[in-house]
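Next up: some structures, all given as structure tokens.
Nothing in this text is a laboratory measurement; each read-out follows from the coordinates by a stated rule. Computed from a predicted model, the values in this text were never measured in an experiment. Cβ atoms are built from the backbone, for glycine too; each structure is taken alone.
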Structure P
Amino acid sequence: MSCAKYLPLQRLTEAIAGEKRKGKTIVLANGGFDLIHVGHVRYLQQARAMGDVLVVALNSDQSLRALKGEGRALIDEEGRVRIIAAMACVDYVTLFAEPTVAGVLLALTPHCHCKGSDYTLDSIPERDIVRGYGGRMAIVGGEKVRSTSLLIHRIKELYG
């Protein structure tokens, strides 16, 4: 994939090690980002404010389909990578195929792992991993008033 901010996990691990050597605070946000909306933008902007370097781990098409069902992803992974990489607040983008972002967290050990407001600090699936390597977690993005699923439902209502 030809996108300057996109790196496969192995190359990203090396880049993040370099950022850490420079004293940068690394933040990881993750998700499917299947149909970008203002809630995603708020989430990523607030995640970026938690540190110096924002890494966004995107669910692969296969992973998103397993989590959300047939018919997803609406936008293929290459398109989603390009959209997320176009955001000024994002420094790096990678893809992951697993059901959770645990492997990315273990590879990068970011200082801060951000999740959206549909989680609490106690409900973050990867909380034990983050605590295990000494990282912190944050809930960002404000109240969850939009979701891709709600947008899909609304589009179906309007255009059936």
Structure Q
Amino acid sequence: MDLRLAAPAELDAVGELTLAAYAADGVIGPDHPYAATLRDAATRAAAAELWVALDGADLLGTVTWCPPGSPLQEVARPGEGEFRMLAVDEAARGRGVGQALVELCLDRACDAGLDTLVLSTGDWMHAAHRLYERLGFRRLADRDWSPRTGICLLSYRRDGLSNRPPGPR
């Protein structure tokens, strides 16, 4: 599996994969108010780092790394990194794609000299919660929030990144 920044020609496919991954969980479909945001990979690529996981030419997943100062940060505080919109193609789930993308974000935070990485996730995304907890994230209930009626986002935090070994992992 290769991880790299999304190429401009891939942005439409990345947006569609993101929406499809969220829709697979049965809460956000194509007509949901958040669907347009999920499809808008170009804005994510311009305002943060949009990463993709590939197997050859096959797009397996994506994540948006939001370093300090990124306008896409939602729950991060000064000195914290954040990632958003982790999405794995339904057919690629269970192959370590999500874990590889989260570890990439941990690496990006560490390389940026940050000790903390935060995220928010839908309360219905149980598989993602298990992944985050397995990777050392802990609930950060005081930052839970709701962008609109009917959507509850849970926050998670991973500290101690300065103890991760530097460089490629």
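Here mean count of other Cβ atoms within 10 Å over residues 117-124 was derived from just one of the structures P, Q, and that gives 13.0; the source is P.
For the read-out distance in nm of label points 7 Å out along Cα→Cβ at positions 45 and 77, a value of 2.9 was computed from one structure; give its label from P, Q. The structure behind it is P.
Using relative contact order in percent (Cα under 8 Å, 6 or more apart) for the comparison, can you identify which of P, Q gives the largest number? Let's see the in-between values first.
Numbers: P: 29; Q: 18.
Going through P, Q one by one, relative contact order in percent (Cα under 8 Å, 6 or more apart) peaks for structure P.
Given 1.7 as the derived value for distance in nm of label points 7 Å out along Cα→Cβ at positions 37 and 149, which of the supplied structures P, Q does it correspond to? Could the numbers behind the result be given before it?
Working: P: 1.2; Q: 1.7.
Answer for the origin of the read-out: Q.
Matching task: -8500 is the computed value of helix-only ellipticity at 222 nm (-39500 (n - 2.57) for each DSSP H run of 4 or more, over all residues; to 500). Pick the structure from P, Q. Comparing all candidates, it corresponds to Q.
For the read-out mean projected area of the Cα convex hull in nm², for residues 21-92 alone, a value of 5.0 was computed from one structure; give its label from P, Q.
On the way: P: 5.0; Q: 5.5.
Value 5.0 for mean projected area of the Cα convex hull in nm², for residues 21-92 alone corresponds to P out of P, Q.
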